[in-house]
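Here, each number is a calculation from the coordinates, and none is a lab measurement. Note that the coordinates shown come from a computational prediction; the quantities given were computed from them, not determined experimentally.
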Structure I
């Protein structure tokens with residue numbers, strides 16, 4: 001129940017911000033990468049998706065003003081994806097809301113994880 005409540009909250013928060021779950025996850029991947037930028041290949045690997053799907057995801061992030069492609073100065077064939085200032089602000093606001101919701105529901109989430117652990121041991 002706690003997990004469903006959190007996922008419902010998450011979907012509502014993302015929808016309110018005009019961001020899909022996949023876009024939010026991609027923004028998190030970009031943010032935690034070295035220098036807060038990734039190659040599309042790295043993004044596709046981290047997101048467990050095909051490269052062409054990652055390219056389309058980056059296209060949508062760019063169209064929304066959340067991310068930006070930047071060519072490598074050392075290898076013109078390499079393109080990095082980083083967050084725009086707007087993307088940074090959107091991600092920061094969403095991450096704060098998600099963290100707050102997780103902390104608010106921490107006892108229920110811990111209980112849910114304990115139940116899953118028990119079920120895993122039984123099965």
Structure II
């Protein structure tokens with residue numbers, strides 16, 4: 001199923017292909033907890049930036065592997081390249097505008113990321 005999404009002001013628009021029954025992760029690490037991010041990691045081939053590339057800014061920290069993209073106007077982070085899956089895209093489910101028929105959310109212990117990252121490693125692989 002294809003879902004449309006955007007940042008708050010609409011400057012950034014994207015499309016993501018994901019199952020009708022969507023599985024997302026709620027992480028308790030510092031950046032996810034503070035931003036209220038809800039994770040959907042997909043292969044690059046399942047994500048398309050429709051508009052707003054010039055409006056994106058990037059934030060990195062710690063290992064500088066993850067590339068956190070946010071809108072320069074409204075400050076919302078609709079997606080990023082995750083450290084756990086640098087070959088994929090992690091979409092913020094909260095930024096998906098298309099109604100999601102069924103959403104299943106699992107808790108992920110990102111506060112102890114090094115011990116749990118392996119649980120995410122295959123999420124960007126083509127199925």
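When Rg/Rh (Cα atoms, Kirkwood Rh), for residues 3-50 alone is calculated, the result is 0.99; to which of the structures I, II does this value belong?
Structure of origin is II.
As an exercise: helix-only ellipticity at 222 nm (-39500 (n - 2.57) for each DSSP H run of 4 or more, over all residues; to 500), calculated from one structure in I, II, equals -22500. Which structure is it?
That value comes from structure I.
I have -0.74, -1.22, -1.36 for log10 I(q)/I(0) by the Debye sum over Cα atoms at q = 0.16, 0.20, 0.21 Å⁻¹, calculated from one of the structures I, II. Which structure is it?
II
On relative contact order in percent (Cα under 8 Å, 6 or more apart), which of the structures labelled I, II is highest?
Of structures I, II, the maximum of relative contact order in percent (Cα under 8 Å, 6 or more apart) occurs in II.
For which of I, II does semi-axes √(5λ) of the Cα gyration tensor in Å, for residues 67-106 alone, calculated from the coordinates, equal 19, 16, 7?
Considering all the candidates, the number was obtained from II.
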